[in-house]
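Visitor: What follows are several structures.
Nothing in this text is a laboratory measurement; each read-out follows from the coordinates by a stated rule. None of these values were measured; they are calculated from a predicted model. Cβ atoms are built from the backbone, for glycine too; each structure is taken alone.
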Structure 1
Amino acid sequence: MNIREQLLVEHSKDNTDRIRKYIGVDKDKLQELMDCFFSNTYRVSQRSAMVVSSVFDHTPQMINPYVLSLIDGLAEPNQHIAIKRNALRILQSVPIPEEKTTVLFDHCLENLIQKNEPVAVKAFSMTVMLQICKSFPELKKEVIPVLEIELERNESAGVLNRGKKVLLALHKLK
């Protein structure tokens, strides 16, 4: 199977599962998928995001070699929102390399401040910042005021729910 070609066949859960099963635990096949994920071709990167997320759900250790690339990819301009959303979804559940902590923290804080960011991006960014604050509790002083402002101005149930939980967890950090 050519993963790029298969991604372009259709955007569906069935196709996502088909590609994920084809990749299995083969690192070369995963590299082919990740090349699609980081592609500059809009439709290819968009459709690959769902597969990358599925691979992570089934075999999270397979994504470990790509954590740095996921973080670096967040800074790319004009990327499809699916890339950002799925990268952050994964990053909320993996250890963040110390050398990328600052850049990722700043990126997530910016996501929270931006009014036009989708709910999922804001929610995943909150969780990533919480994970970072667990290692660097002094950073919670930066997150708490921004999060409180976001909770006052945002009406989305997803942002409010996640925000309240993250805020509570931040206050408990020592």
Structure 2
Amino acid sequence: MCSLMKLQKSPRHSKITGDFAEGLVLYWLSKYGYECARIDHVGIDLIARNPDSGERMGISVKSRCRYDGTENWSINLPADGFAKASESCKTFDLIPYYAIVVDGAGSIRCFLLPMDHLVAIATGTPDGVRYWQMNDKFRKTYAIDPLIKSFELKTITNSWRDSQ
């Protein structure tokens, strides 16, 4: 998604990144047996059913495309997003989840976790912006947390655009 050098991104890159992230999470869920679908609703982007527990999930997908050297920056999560996801999930009798997808410097990382757990472990203020930390220390903690499902894709760009 992001190049290895700092090129000018397309004006629609944020929208394209969001669509890609939703598709990637759908693909991964489907690959592991979840029934899932993309929806167009305030607060949630996907619905899924866990094949093992039967749990019905309403998933809000947050994505960021980072330039080299910025992939460890935190992801800002505004408080109103949590309220919107909660309300939509209540309407459809779903458990609120967040999927966080970050692209940068040779990898695409995805984290999926219940929203209540995200709120409990994210830094920031309870009624303000929360921060999903992406530095090595936090990623090691996420890797051993049984409530956080994650995957990482390694990316290599051989020759896409000539350097300018």
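Visitor: Tell me which of 1, 2 gives 20.2 when you compute mean count of other Cβ atoms within 10 Å over residues 108-115.
Guide: Working: 1: 16.8; 2: 20.2.
Traced to structure 2.
Visitor: Taking -22500 as the value of helix-only ellipticity at 222 nm (-39500 (n - 2.57) for each DSSP H run of 4 or more, over all residues; to 500) derived from one of the structures shown (1, 2), identify that structure.
Guide: 1
Visitor: Hey, Cα extents along the principal axes in Å, for residues 12-91 alone derived from one of 1, 2 reads 31, 25, 20; which structure?
Guide: Values: 1: 31, 25, 20; 2: 40, 29, 23.
Computed on structure 1.
Visitor: Moving on to the next point. One of 1, 2 was used to compute Cα extents along the principal axes in Å, for residues 60-139 alone, and the answer was 31, 29, 18. Which one was it?
Guide: Derived from the structure labelled 1.
Visitor: Comparing relative contact order in percent (Cα under 8 Å, 6 or more apart) across structures 1, 2, which is largest?
Guide: Details: 1: 15; 2: 21.
Structure 2 gives the largest value of relative contact order in percent (Cα under 8 Å, 6 or more apart) among 1, 2.
Visitor: Right, here's the next one. Quick check on the output: 14.4 is mean count of other Cβ atoms within 10 Å over residues 20-27, derived from one of 1, 2. Which one produced it?
Guide: 1
Visitor: Just checking, which of 1, 2 has the largest value of volume of the Cα convex hull per residue in Å³?
Guide: 2
Visitor: Also, I was wondering about something else. Of structures 1, 2, which gives 2.3 when distance in nm of label points 7 Å out along Cα→Cβ at positions 44 and 148 is computed from the coordinates?
Guide: Working through the options, I get structure 2.
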